[in-house]
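Some structures are shown below for you to check.
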Structure 1
Amino acid sequence: MTNMTHAVEQILTDYVLRWNDFDADGMISFWDTDDEGIIYVAEEIETLHGWNALEGYFRASDPEFSDHLITVRDVKARIIAPDVIQAFWNMSWNIYFITEKLYPKPIGGDVRVTALLRRKEDGWKFFHWIEGPIAALFQLQRTLENKVDPRLIEKLKTKGITF
């Protein structure tokens with residue numbers, strides 16, 4: 001199985017640029033729009049099935065009333081069939097919706113993403129995307145650990161306590 005990590009990193013770099021600029025047409029160009037079996041699972045919505053549902057999702061954001069910043073890291077990818085790439089990465093999302101009453105301030109989080117890409121005449125295209133958030137308990141634990149004053153860590157080190 002061939003490693004395709006570099007190729008997927010470049011695809012994601014270009015894709016995220018369009019995502020962060022609210023360029024729906026640009027985002028759509030990274031998807032196999034001929035595939036009505038597309039599955040897209042974003043953590044904040046119900047699962048989308050089929051191209052029409054996904055296109056509606058991409059076109060729903062209004063840059064006048066919202067903004068977002070997406071970043072990716074730790075990309076890993078491999079060919080699993082002659083024309084199919086399996087990819088995985090960690091993604092951070094930050095978003096603000098001026099009309100959102102539940103979240104009146106910007107929010108953000110981290111998810112793990114797994115996706116499949118198919119080779120088409122004009123390049124590799126997504127046709128399957130699943131975001132898997134880290135369990136709430138672990139998110140809370142990380143938040144609490146990140147709030148620890150560094151002076152306590154130093155005190156513990158002087159006692160020989162490491163973790």
Structure 2
Amino acid sequence: MHMTWGQEMVTRWRSHVASGGDRPSVEHGGWHLHVEAHASGPVGLSAGRVVVRTPAAADPGRAAAGVARRVTYLLEPLRLIEAGDGRALVRSAPAEKGPFGEVRDYYEMWITRADRGTEVELRRYRYSRATRRRTPLPIDITWEVAGRLLDDVRDSLLAALEEAEG
């Protein structure tokens with residue numbers, strides 16, 4: 001059975017962590033995955049932040065539009081919020097609301113182009129209307145969904161690169 005790139009990255013990351021690796025980062029084909037994990041187990045992981053880096057400088061707006069189109073299986077759907085000046089923001093929409101709409105939990109993904117490539121950073125937050133503050137939440141995700149998410153992020157970046165070249 002052939003593994004996708006995302007499955008390969010998940011497998012490498014899990015193997016690296018299981019072997020006592022000192023940094024929660026792995027590389028495959030010039031792409032880097034960094035996961036700030038709180039916990040991981042046989043079913044999945046709980047992470048504070050997930051970062052994917054590629055050596056190619058993709059257009060963040062195009063990549064973000066692709067992510068919003070492809071990633072439809074998280075707790076909330078994603079949409080492109082803004083793009084320009086070498087970066088784009090994708091966020092959950094509509095956000096999950098608490099009992100009285102006082103609390104919103106949401107994903108936030110920044111896609112940033114730099115001299116050395118493109119970085120995609122995913123986090124999760126809870127916003128409280130009462131305090132007008134947001135606090136970080138863990139990204140709780142199964143290994144299967146993590147692999148799919150990585151594939152969709154990569155495909156979106158590659159499509160943005162192809163559009164720029166074509």
Structure 3
Amino acid sequence: MTAPARTLTDAADAAIKLLERVNARHAAITGTELFKSAPEFAAARRKASEPCSDMESFGGFVDAVYLFFYKGSGDGTRIQAFAAVPEFATDVRTLWAFRDDMKKGRMKEASQKMAEANSVLEKYSGKRPDSLGPDDFLSMQIRILDRMSEFLKFLMR
């Protein structure tokens with residue numbers, strides 16, 4: 001009998017709880033949170049838990065992770081006091097930057113970032129981006145949340 005597959009709820013809950021624990025621990029030691037909150041963080045937390053099934057919903061997830069992990073840490077500067085910015089955060093930033101250029105109509109900048117963004121998608125899906133299906137987006141979402149949890153556990157040591 002094989003173990004059940006990790007669910008999105010499990011991955012999102014674990015990542016968010018760890019983020020809260022890291023923040024509480026950091027605040028107890030330094031008097032300030034490692035990942036600053038803002039009103040839009042509540043919406044970002046909810047978005048991280050919503051299943052992705054296509055590029056648009058996955059883009060919303062990327063925006064959410066970018067907001068509360070990367071932007072919330074001062075563009076990674078507060079993380080760098082303890083460790084290198086983790087690979088998953090750099091990957092999310094790559095996807096976010098491509099998406100941001102596309103949303104704002106900066107096609108020249110987006111085209112320069114496309115190969116790197118496609119490489120990140122392939123890294124988390126194991127497939128070429130043009131062949132991704134609904135289950136692949138959900139799997140990538142869970143993998144990114146799991147990488148986030150692994151890094152947050154590292155910070156708790």
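Some points to look at:
- Structure with the greatest value (metric distance in nm of label points 7 Å out along Cα→Cβ at positions 103 and 127, set 1, 2, 3): 1
- If relative contact order in percent (Cα under 8 Å, 6 or more apart) is computed and equals 25, the structure in 1, 2, 3: 2
All of the numbers you see were taken from the coordinates with simple rules; none came from a lab. Please read these numbers as outputs of a predicted model, since none were measured by experiment. Cβ atoms are built from the backbone, for glycine too; each structure is taken alone.
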